[in-house]
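Structures for review follow.
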Structure I
Amino acid sequence: MDLALGGRRALVAGSSAGLGLAAARALAREGASVVISGRDPGRLTAAEDALRSEGVSVTTVISDVSSPEGAAALVDQAADLLGGLDVLVANAGGPPPGTFASTSLDAYRSALDLSLLGTVAMCQHAVPLMQEAGWGRVVAITSIGARQPIGSLMASSTARAGVTGFLKVLATEVAGDGVTVNSVQPGMHSTARLLSLAPEALDALRRDVPSGELGDADDFGAVVAFLCSAQARFITGAAIPIDGGASRGLL
């Protein structure tokens, strides 16, 4: 299926590895001009080299989206490099683990900056460009923790729920401008970070997934690319779990 992404200009935040890199790869394979970003220059260069070896090219930007200011600056730089912006994939590393008893108020503030306000800032700078062009796609990578709270990730679940609410309201406000806004909620996927765990830990994670396997990062990236496509024009305001059935709720 041709997703009609050829020539579209895309920014994927937090894309030097893992699911962010998978999303960038999928978009680039569909012909989009893609900016990938991350804090670590070495990892970013390695990601660029890996994509080039697969026959796709991207532009790299070193950035830190752990603050709203850094997130906004990334969007502005990407738009300057690409001559505009049609697609934003908002992504960042997750806040550290913690329970109610162990999570300080400052930890919540850091989590909100990283997982909520950073996405808000990216949207504030990217969405007006899309509205002006009459076409745009926003996809935020969050977590199944926004749908089914994870007790050991107290700050993360709190911030992810907040950004899900923000995206839902934003989607309704800009739908008439040709801009769709969605989020994807990944469960456990076979990324390098996860595969670094001990075999017994990986087996335990697999047993918790009804499908009996960990997700494939490239499959995840393909879902993100579809949500950015012309064919997905009628999907907006959705929060889509990609978790092999791990979230048990009806909604």
Structure II
Amino acid sequence: MAGNWKMYKTAAQTAAFFEPFRPLVERSTHCEIVICPPFTDLPAAVASAEGSNIAIGAQNICWSLQEGAYTGEVCGSMIRSAGCSHVIVGHSERRQYFGETNEIVLKKTVAALESGLTPIVCVGETLEHREGGQTEAVILNHCKGGTSGLTAEQFSKILIAYEPVWAIGTGKTATPEIAADAHRVIRAYARQAFGAQAADRLRILYGGSVKPDNIKKLMAQPEIDGALVGGASLDPISFASIVNF
């Protein structure tokens, strides 16, 4: 269960979030819990989560493996040294607003792996794609473009998050059946590209207006292995309810 805080919260607000959140999930051993705050909040999040079952991740990573003259960027070794274990790669907002392509997503995924981070690689279609009957084609394009350059060993270390763009922050949620269908497409791709064992082991998260009142039905689908939660992860009570579905 991963929370993507996007561009919300200060360091003080981050510390305040963890105070009620930690005791609510301290016995939650059925899943991994990851919170991805903004870069400026990572130290506060890592300190607040120390000694708990909560992992901290970043929302983005530079594709360069080395430090260098890349103003405004943060490389994997910096993210790792800050105490993070995960990083979100290729979120639809990065694709939409910052022009990230499949090629960039692949480079960032490799950079994350080389830095010892677990990438959460995002794929998903827009409303225009869905209404045009292109959902499967877009998902496969993102999967192939973002992961086909990986070795089988590298692929075994990533997570994939299916996020229908039309359901992100809109209040619209893909039905559990729609989400499961998309997850089956992703798993079939993994089976074809990396083998049956890799496909079986791949954890696929659903992201798109996940809330306490729909998480149980989503997680009832065998193809859905977890969730990448946006707005509902900003509130400790709400996110704890999702974690403890």
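Summary table below
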quantity	calculated
If Rg and Dmax of the Cα atoms in Å is computed and equals 17.1, 52, the structure in I, II	I
Which of I, II leads on distance in nm of label points 7 Å out along Cα→Cβ at positions 13 and 45, largest value	I
Of the structures I, II, the one that 1.16 was derived from, the read-out being Rg/Rh (Cα atoms, Kirkwood Rh), for residues 69-116 alone	I
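Each reported figure results from applying straightforward, stated rules to the coordinates on display, with no laboratory input. These figures come from a predicted structure and were not determined experimentally. Cβ atoms are built from the backbone, for glycine too; each structure is taken alone.
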